[in-house]
Structure 1
Amino acid sequence: MNSIPVSLQTVLLLAASNVFMTFAWYGHLKNLADKPWYYAAIISWGIALFEYLLQVPGNRIGYAGGITLAQLKITQEVITLAVFVPFAMVYMDQPFKLDFVWAGLCMVGAVYFIFRS
């Protein structure tokens with residue numbers, strides 16, 4: 001992956017990890033609603049393992065490549081929203097809300113302030 005820019009490596013790894021994270025956190029609400037909470041927790045931990053197998057290298061690559069801790073965090077939050085909205089709408093059958101747009105605009109502001117220096 002050395003020919004791929006550090007920032008792109010970081011974003012790709014964090015985006016993939018976030019897909020696993022979103023399913024670990026919320027997928028059980030649809031698929032395991034009839035199971036005891038501890039069953040859902042164990043399944044979610046298994047899914048979260050794959051999240052961490054991508055998130056840890058993503059953060060390490062980014063940090064070693066000059067992305068600051070705050071920039072990594074805001075990047076992760078933007079990715080979280082970008083993954084969550086389609087997940088909520090497509091997988092969980094939630095309606096689109098204008099609040100998603102407002103939250104995204106707030107994220108644009110956060111990105112601006114964290115990356116401007």
Structure 2
Amino acid sequence: MSVTLRILCVLGSAITFAVIAKRIKKAKVRIDDSLFWIVFSFGLLVIAVFPDIPRFLATLFGFQATSNFVFLAVIMLLLLREFSNTMKISMLNERLNELAQEQALQAKEEEDGDGPHAKR
């Protein structure tokens with residue numbers, strides 16, 4: 001792995017960690033959601049400090065350049081995270097629709113005076 005890529009990995013790791021730490025401190029992100037990014041930044045740091053690990057894996061999987069393996073691994077990891085986020089968003093949208101429908105039914109019952117929350 002080239003020195004330039006190693007420096008980029010260290011910088012990427014440091015920036016990712018700093019941004020996540022700042023967001024956690026300001027309560028802008030939940031700690032369980034930030035765990036992925038902390039592990040991600042640590043992984044980048046390990047790759048930069050110990051270049052023999054990605055070099056071995058690149059050779060094992062038949063990559064001609066270690067950098068190709070590192071980029072593919074990062075892209076695959078981020079795609080998995082994106083898929084996970086898409087699943088969470090879909091579930092949240094479904095729950096939001098259910099809550100909106102329940103709220104509309106309650107409002108209709110109150111308006112008609114039939115429901116348990118009817119105004120008397």
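Bear in mind these aren't lab numbers, they're just calculated from the coordinates by the rules spelled out. Computed from a predicted structure; not experimentally measured. Cβ atoms are built from the backbone, for glycine too; each structure is taken alone.
Please state which of the structures 1, 2 yields 2.6 when distance in nm of label points 7 Å out along Cα→Cβ at positions 62 and 78 is computed from it. Clearly, the read-out refers to 2. Figure out for me which of the structures 1, 2 the number -24500 belongs to, where helix-only ellipticity at 222 nm (-39500 (n - 2.57) for each DSSP H run of 4 or more, over all residues; to 500) was derived from the coordinates. Answer for the origin of the read-out: 1. Determine which structure produced the value 32 for relative contact order in percent (Cα under 8 Å, 6 or more apart), calculated from the coordinates; the candidates are 1, 2. Derived from the structure labelled 1. From which structure (1, 2) was Cα extents along the principal axes in Å, for residues 22-69 alone calculated, if the value obtained is 46, 14, 12? Computing Cα extents along the principal axes in Å, for residues 22-69 alone on every structure in 1, 2 gives 46, 14, 12 only for 1. Looking at structures 1, 2, which one was Rg/Rh (Cα atoms, Kirkwood Rh) calculated from, given that it came out as 1.02? Matching structure: 1.
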